Structure I
């Protein structure tokens, strides 16, 4: 009788494990991406207050018959430009969600270029890891054609940290700055589903760790200890990857969404943007 009970529970556990695993596999894109599409005729409405009232220009960059990348350039009020910050955003909504951060850079005299990934905002086309990387690299090449490589800062936030790291590994720039990065997508998924083979299950890999190993210029990383989206322990694994001269800055009590509110973050970012 006990043997039958054990086998019955074992069967239930296996069925549940398999069902949850199948669901995770087929729903992973919904967990990873939360886009908000906009019509081509949509007019952007960015925050207009004393901190964010900066001029901008919208661009639509065609790659082929089906793929068009939408990008917004934010400009400093001063006509003298120090360079450009190519900003790779997180996994939610579209450029409007992240535009409020442009003033962190424009106040220092930098242009800020923000792109939307395929399926986000007005960017059209099928979304794949390869396409996101290739389009991001093309944006960097556009920046390099306008500014010297010593005037380009790559900035990644959340999901965008892996994309920024790919671009950094495949181009030369002044600096790479990452806010709330992850070691890789499979390793991040393993934080939520540790009993599953996430390396094999993940359709998106985005191995930030591998990319950072190939970056030969300065890297600065910011991460909060109370990050509930990308756990601090996952990002902290990057400490062993970056160069001894790079920086991993821990924001005590910082979460995934509020690092911009901490004095340490603002002071350090300001100092980096003043370096030449």
Structure II
């Protein structure tokens, strides 16, 4: 990382102007962006070398985790090397010259539409229609050129496509942040010497007390668990993969955490070590 960053090509899911685009440039200023339609294509671009890195959303403060991305992190030989927080600010965007009273159809990603329910309820004429991407909905409206069509997306998307913002900050909750990971191919990832956070995946035997025992082992060495998520194991009904984030005081503590889990788990995979992202406007969340 360093001087190479400015020539890096970063894959994102979505069109230019998407929040992932903003996150990618926040993680690696000056990077070249490679837009992909699907998350699986983002990881394929990383696998094949078409991209040097990927910027992926992993968790939204209102909508929760992006579960597909946990599965993709586990299924590919990649490592998380950085994280950042992006404040999600939604805007009603339309053709230049369009008026608010003309809008009868609003496109955006279903999560974005769900985060703007109060605004949409206050404008019952507007029919909300789900779309694959926030920025993509702005791209579409500029291609359709229909005055009655609008999109919900970022200010960057409006600027990128030459559209006009009719209403700013229409999200229901201003405390709307998304956490993004910067992901490298595992062979090229270097652990930040100041890393104070680690993401892990592990499986357990299906027997009483196995999860409690694994988590107690982490607690016993002083590792602070900040997040836990479970996902079903495909082909094995009622068996689960657990994803955890934990704070670590040192590289040695990270190694101890892995050793502690190996004693209780059938599979343990380190997804990455990195510095915890903080935003001046976002309070730090406590441990679990």
Structure III
């Protein structure tokens, strides 16, 4: 029983507020004012909500992505769901909104998670990253610029663009890889990415590095951002790659809906 909160207040009409909703709002407000992710005990102290009630509400908000949970230190911060509600009103960059998911994935999968921006001139640029805490880890510099069709993200971009095969072959011929795949292998990977929503590059773009990626698209299905998990070959068990691929696809899909909400008129046409 929550003994820290007063009984639900009544408005001027005599109607009661719903206690759980009030608690959830207080928790979100407290997290929004925090300068760092908070644990359950800190949220409970800051809001006056009992720890057990606080924990249950936080877990519910996490499942709906209004809150992001960091497994390693058991802390919470605002999630992408907040952006979906506030689309068009936030003076905050897309990268800042996605960052809690980068940090969560980096800690949960113990690998580098990066965010790429797809540019209008046919490139991807690394704009944010979150590191794992392993002693030996991958490092990639912010601002790194690559052709948009290369690597794991590139396969996802190619799948989204759905270029004619002749055009895709022409662009593929200009790409530079450390261990180049054949065009036929690349094309098969693009088709697989179109079906699964994620892709993998196994030491082809960079020798010794495995990259798993998914794509954030806008309301018109155009590539806008790429999400990648990057690890040293042999450092993680192979079964983790498909698991991460599915989760990257899920995060990318949620980010697509939150950051680029589809206009009702577009939905009605389809």
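Readers should treat all values here as calculations from the given coordinates under stated rules, not as data from a laboratory. These numbers were taken from a predicted model, which means no experiment stands behind them. Cβ atoms are built from the backbone, for glycine too; each structure is taken alone.
Of the structures labelled I, II, III, one was used to calculate distance in nm of label points 7 Å out along Cα→Cβ at positions 18 and 162, giving 2.8. Name it.
I
Could you tell me which structure in I, II, III was used to calculate FRET efficiency 1/(1 + (r/R0)^6) of positions 66 and 122 (r between Cβ atoms, R0 = 25 Å, to 0.05) as 0.30?
II
Out of I, II, III, which one gives -8000 for helix-only ellipticity at 222 nm (-39500 (n - 2.57) for each DSSP H run of 4 or more, over all residues; to 500) as computed from the coordinates?
II
Please state which of the structures I, II, III yields 21.2, 71 when Rg and Dmax of the Cα atoms in Å is computed from it.
Answer for the origin of the read-out: III.
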